[in-house]
Structure P
């Protein structure tokens, strides 16, 4: 079995006991470890169960009481009290008192072990952050490492970059990193959210205006283009820009000349353009909501950011980084995540990506009443975690979804779908019956 590790050993005079391991009965300890229940022995040398034990005979053990330290059923230690000269030293009352003490000690020991694990985790985190930090961005997954390599390559040039990805994936951070690693670092980095400014004000925000250009224009004002001169202009949520204004934006990018609203005098600007969107601009072009020529002007190189749910262990690394950062900022006593919280963080789908993770952690730090954040503090209870299916149900779900997907690709043609899937058409027919579809759907090719 495992070797005994005695953390503290004292005699009645409160003196440390040297070689304490050699003074313990292996057989009595083995029973407590096996049963997870306390043991009281009044006269070990005459006890039916332990009298033949080598350790009892060798130590001439008389009275022993041994109580487990349990943390939710997990054995984390033992309290062992022994005497080699007095028989019947310990009674049931003694056992009750020691058991109560053990339950309190278990909480303290479990908390100390958890704090030690958190300290070790924090040390590993800092080492990992130093290894995988990319400016202000943290990413250890292969997907993010590929993003970092691309950013390294494009930063030194002056080409336009389109950064795509779901909301909250860190598109502005990537844009800042492109700027900070470029020859324009140290020059202005100006951002404008094209979806947050009313349409009638957006042109003025971009290009500026002169006094009297419109009601409320009481003074000349420069736009974001002028403010970004010699530096970088980041057009966030570019997919939200009205198509009428896209023409003027395209001309400004192509000619590097802008006109303030209400003015006919051109102003030359020297800027690099970075843009970002969570929309699929190809679909926007097909639907007439985004200009194809502007798309190609912006999308010389595309950097696609993966959603947090596809970044593997990144989610826990980022969570611990954010916890450390905001615990310092808010001067909070929180030290880390409980094991259950770590599991919940890994399992959650994170539809809001890093922004959602950051929001939940901030809230937990402020409201948590313990030094360790649990899943409830993060709002990650069972109802928000993805349902775990049996393997049979998971296979069935995949098969249903895949048949539906191929049917959609074939415009509902069952015969072609069956041929593509390599199954009898009756399989597709039965699938449609289960789904509540119409078995009599098109058999021939759709035109």
Structure Q
């Protein structure tokens, strides 16, 4: 994004990439995960076909074909990025770049070494999986999210250490493929950054589908036991030993700047993260950074916007990042998405709040689709009705949240959401109904006591 935007603004742009174009998201993150989640969703939908009056024969998950489809999607998107860069006149250099001084980059590629002189530099070095200091974390069968994308076969038993976005998505994915999944999360609840009421509802759904979830738990060790692995943990009910075929370490990601030699350029790093301002400018005025290496929100769509902002500021524009409108998206089944403040956060900041909740079971499109699990919850300021946060659990929640992001950016109120006509029957009507509920005049839902 940064390279293309810089080229659009008239720059002569060189992009250095040591691996595949598209970075973590396209190659080993968002895209392959969602491709697998789609196959899992299809598998689950076929299993529920009789409820829609469709009888199907025996179904079979062909894991090799699932993997091939995932790889095909990744390849197509990566090649599409290559074509876009070429169309915009961006020079792509395969190699690893590091600073020799504040304006000179040394590029190493296949035993060859070259130099690039620059007027400005945008760092986008990304992140890597965090590996917790757990004895046994290096055993065969213990993987990060990258390894979990390419299992040779669907494991019968999977233990996931970490109940954040990565952990819950993989829990949903493999549960839909018939795997016995156990999630162990150290915090009091899964998805710590999301609204507590919505997360509680999602947890119940996951557990109803056979996912075992332990919160407030601490993993002590991982041991090999024949062809199995045994995870020892302090669980709320006491010590536990859980057997698994595979263990997924999903405790998050950390910024990656290794090999960049930032010190030579005078770029300051704090707690492993490149320090930037809202213009994405580092401690050096002509060097910018975007994405996971510097961002407070390590999400691909946030990194894309940061790239556009950085490129604009390279060319003298005055653009700033507005993180208020950055949505969180979790592609579980059902999906969960949110933007803005949670109810808890709003109260901590001193807001008197109005809460509007509408259950998806009251939404006609949800009922038609057989996707009645979930809700839309709106947190608004009591004085003027300004929307402070929106939290959605349900089918296509990750699509519905964009309306909420726009509402927050425009400082919209409950009245303005309620006065906007939404198509019928659509999932997005639930957002309007939640606004009505916040105003105390819900139409298609029971009054909340």
Structure R
């Protein structure tokens, strides 16, 4: 009987891609993949180590499965991902129950490590970050009609609050032809939506081609038959060029959606974050995006409670958000991450102040979203079906305005049965909090 292996993938979509490559490697070695981790022989926790809350979630999952191992319900616990890479020896010392701990540079050895663990060996291995596999077959772990495609890994931006460069290493792009080949394989497997991801998608190509090549990559991806939506996530403000905007506006497969994490609007705080720009330049950028891409949905994330953030800085951020009126926005309280420059800065804010400021921003954004949603009533949106809610007696899905996992939903009724992954037109007739309600037009 084949050994059953399950995986819990935590954190971002980039980490999910790593998980899917490892799943393929495991399956190719004859292991049986198991969707219910609680009844597997081996459980892999592909951890996130970006901020404190993510680290806590990762450790809680590791401890949960170590408990199952101690009860004799599973045979081995494997820890991979960003937390394993970031804390290395500390994880091995503090979690002796874990049978395998692999840094990201050893992901390719996952099947071998499982075999060793099942033979009673303890495996703790770390390699060069650049040895993280960026190519290879994958087993999609989300709904089958969409896929994340990682176009690069690592980051060279060196924001003072961020641990990503020390975890993932320097920025490194994949070749255009390799990315397109992967998209073609997905299209042949029935994938309709491609989401291009990286720590900084707009830097794509700079390291291997000597220039920014995201527009050229988008053009090539859009040539692939069978793909209906192409979405670009994680665009760094400084590298959003007119050429990129014109490409996105020109290509009918590219959804008119831009994810631009600005992090703050105060020039003083942005400088302390080692980011460029200020409220004036960011406002000009958002205006330029809206001028170049008709009907674009703007998404951003911001951080509040950064060391030294005054009431004036915070007010400037709130005023900027009110002026721009982003269609989608997430706000995070600053997390003091060890071994980052910001962690050593003076004037650290207390947790209560940070939490309160997040609440203020999200209340403000709710009012903005409520008004924008009300403006959608009577309009028709193209929606991809994600499932059926029996309690609400309605289907649900996403329009071009919503990225998988992070944005809102459209709930709608239909006179005819629909399938997951099917695209339908939906007339919007009401709203519910951040979500839209409507009726399918068939």
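Here is how the numbers come out for the structure above:
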| item | result |
| --- | --- |
| Distance in nm of label points 7 Å out along Cα→Cβ at positions 235 and 331 from the coordinates reads 3.0; which among P, Q, R | Q |
| Computed 1.01 for Rg/Rh (Cα atoms, Kirkwood Rh), for residues 43-306 alone - originating structure among P, Q, R | R |
| Source structure (of P, Q, R) for distance in nm of label points 7 Å out along Cα→Cβ at positions 35 and 219, computed value 4.2 | R |
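Coordinate-derived values only; no laboratory data. Quantities reported herein were computed from a predicted structural model and do not represent experimental measurements. Cβ atoms are built from the backbone, for glycine too; each structure is taken alone.
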